[in-house]
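Colleague: Next up, some structures in structure tokens.
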Structure I
Amino acid sequence: MNIRKLASGNYQIRETRNGKQYSITIDHKPKKYEAAQLIEDEVDRKNRPEMITVGDAMQRYIDIKENVIAPSTIRGYTHYIQRYPDKFKDKDLYALSLEDIQALVNHFAYMYSGKYVHNLYGLLSASLRLFRPELNIDSITLPKIVRRPAYVPVDDDVKKLMAVIEGTEYEIPIALAAFGMRRSEICALTIDDLHDGYIVVNKTLVENKEGKWILNRTNNKSEERKVYIPKSLENKIREKGYIFEYTPSSFTRGMRKLLKEAGMPHFTPHKLRHYYASISHALGVPDVYIMQTGGWKTDHVMKSVYRHALSDKIEEMDAPILNHFESLTK
């Protein structure tokens, strides 16, 4: 470090680091510790990335990922960013502290459910890992997710539902949902996807960030899958000439109306996918086949669905055990 007095009476502090020279001029002769601190500040200032706010970072993350993650995820991110307080979004990203982040999470936890807080925080944490990887956010504490038991339809529900929907616009899509298909997949199907005894699933109908429904096609042939269906269902589709010509949200609304009119418990089309996993498992279908037909990439989510046996199968499954123990007492 070099300190010299200039002709003007000011003092210049200079230091070279990694071949780059840093210089600062002050109006008094600095002490050694002061000069060192001033040079450190100058090094930080000159090497600091461009000014970017937290809101800018999150929006840039969304823009960067737009073509590599699902349109529905992008739409969700766009929704989440609107939930962040303006005061937080306007903060300098490189001045953001762990205390600031934890305070935000506490604020969210007061307003929203644990699951929604996790979703909101997911956008921020992903953005920080991209733009501020040196910031260790592992110490941030998130609220617990309280999972309320969801209603999963049983055999009687499906029988009643099939009777209610017979001959309606929802007969075919609801039947396909009971074979493990997602509503976004069902709504994207055309008659060309129907083959002898099975349907090829290779696209979805999803909302983009503008709220428009678009086809999201599978680029990788290996990601396509076959869903085998009964001949009776195949014949109904061929007779009709199409599968379902409405959006996933229309599918959900229509099914809700049918259930209400029939006086049945409310459940979504997605719960029929849960029914498929549960009943397949109860019938002894190997997990690898259930995963393949339903399009689960890992068995974690699938197993979480049928970990709690279908209520109408519990007695049937327990019967051999009960009979065995009863024989021991005779």
Structure II
Amino acid sequence: MSSWRDSLVSSSMTLRQTIEAISASSLQIALVVDENNKLLGTITDGDIRKVILAGKDLDVTAAEAMRKNPITSAAKTPRREILKLMRDKRIHQMPLIDDSGRVIDVLTVDDMLGAQQKSNAVVIMAGGLGTRLHPLTQDTPKPMLKVGGKPILETIIQSFIDQGFVNFFISLNYKAEIITDYFGDGSRFGVSITYLHETTQLGTAGGLSLLPKNISLPIIVMNGDLLTRISVDALLDFHESEGAVATMVVREDHYQIPYGVVEVDGTQIISVDEKPTQRHLVNAGIYVMSQKGLANIPSETYYDMPTHFAKLSKDGHRTAAFPLHEYWVDIGRLDELERAQREWPREVQ
């Protein structure tokens, strides 16, 4: 079982190591402390995402990334006062400190209120052909391939259930009956599942045209071949705080050029950068869409998310990028499936 003590890090640890501590504690926060557990600062998911968006390396120290004056509470403060402060400041975690400034506990909103059910719909795109995984997908849709002893799609749904989501839509096309026979209406999982049947391949955005028109809350959209430990609460909070009509989850990807890159001015060599690494933010296949973001999606037409985001931006709508630092794997090829089968059981222990 994870403990708040798992979230303690030293100021000299790297941000990469800090991310591991955040994942270990499941609190979405790291507490930077000295050798006596005196609180020096905090690092939240949001702080890490700012570092990624700034293009900084994850090998910077915790001291460089931390908030040096975090909001804290004395351990003896009544819980109702702590909850009010957390609501006023819109924070989800509260470090409790003693008279010497040492951390003795961490409270979360869920600790005090209990995990709450979310009404936001979750849309999972599970209609792809999975051709890159043939012959495994010859008779089985890709989301039903097993990782960790159960179908990928079941793990995705259970992850959302664990975070309080109960209203699901699954977009289907290829081998649809295998998925509907397995999950039914969702009642055996304690949730509601509605199926969006695509008569042709509609792409990652086109299937959203099949949703009911009365959806008012932002929806979460996710490809059905992903395994991730993303905090959906953090994603929704980010979407709201950015005032976006659509948010795309992005992650850092890097590629090392295997040669020396030469910069020239005419024929004069200016510099030679030996085997540089290029870093980019890439689409992670997870999105949030507000009602305005769902408007004008063409029906019965192949339409993908990159095209939709480009159109929204062109039309003057606010779109946002949410950097992902949690575990993520896209099971699109055999080597990625094998990687997930090696790693995922360890990730969820």
Structure III
Amino acid sequence: MNRRIAAIAVLAAGLAGPALAAAPASAGSGTSSVGCTTGDSCTAMLEKMIQFSGANYSPGASNLVVDITPPACLWEPIGDAITGSQAITSIYGTDPAKATTVLGVSAAVQTAVTISAEKPPPAGEWYELPVNPDGTAAQEKACLAQPLYAWVPAGQAPPEINIPPQTLAQLAVAKMALPTAGAMILNPVSGRTYTNLPTYLQVALGGGYETTAGGMPYATVTATLGNAAATVWAIPSKLEVSASGGTQYKADTTDCGYLGSTQIDTAQAANAGPGTPIDCGATFLSPGAWQLTATMTWQACWAPVAGGDPPTPATCQPVPGAQLNGLNWTRPVTVNEIQSVNNGAG
């Protein structure tokens, strides 16, 4: 976000109105004038203004979201009661009657003079409202309807500004705690088997998550600012199965659920013989010290609403720039020749 240094210069010269946001200045976020990246000052500032909710909201989460769309204007801190007040009076002087009334500057000067004279100075923060030069004319007009400065006592928030729902969605996914990889369960449970015999696979998730009626696990966070809201859901892919360490195997994934096999504890699994097709797992066709791996990827979907049920993968509206880490489970599997069951006889 760009600070209105050009606007300040215009105001200091005593000019008025439409020219105030005519030109951009140095980037206030440390990145660029048109976007934020998770973790920079622009994003941190946005997060302070928004109310987060949902089962998976975590202040400590920091999922990567690139090119978070900044709003047309965004409050930026410029100092406490002393430093912020001095920043204002150094430009406009200490006489409110001589300062311009455009964008509430004279009122800001009066407040700056008053609070800087208090002993001790009150706790709080001064904010300045930059205008994004890449915003639309309507967005710029809305920003210019706000004062240029705001004094915010400790514990309070700056005046609300409009943030696009898509930006709210991007911030919601950045603050989402995703489930973690729990246990990986096999049948045979020992991880020792024979060629051509199937190995069933099932995984568990750790951390908090919810489950749809169809068995799909998901995570959710809602971001709200005033009357605007956006809800994000992280929805998973079906489990993918792969193996390494030997020469030949067959992955059985046609009927993998989100957490793997649903047949793993059944009599069907207990009596599975050579070549039996299974719902989820692998059949090793050559002996060796194998590593069996299960993988789940996550997709962030959003809607401009507060709450609700997660979408299906087919109706997911992706959150722009969201890059969620997937989950991986790995277990060693020792595979011997099937002839070793009866020492090669028969």
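Colleague: Tell me which structure, out of I, II, III, gives 4.8 once distance in nm of label points 7 Å out along Cα→Cβ at positions 170 and 250 is calculated.
Modeller: III
Colleague: Starting from the value -5000: which structure in I, II, III was helix-only ellipticity at 222 nm (-39500 (n - 2.57) for each DSSP H run of 4 or more, over all residues; to 500) calculated from?
Modeller: Value -5000 for helix-only ellipticity at 222 nm (-39500 (n - 2.57) for each DSSP H run of 4 or more, over all residues; to 500) corresponds to III out of I, II, III.
Colleague: Supply the structure label, taken from I, II, III, corresponding to Rg and Dmax of the Cα atoms in Å, for residues 210-297 alone with the calculated value 15.8, 44.
Modeller: I
Coordinate-derived values only; no laboratory data. Predicted model, so just to flag it, every value in this text is computed and none were measured. Cβ atoms are built from the backbone, for glycine too; each structure is taken alone.
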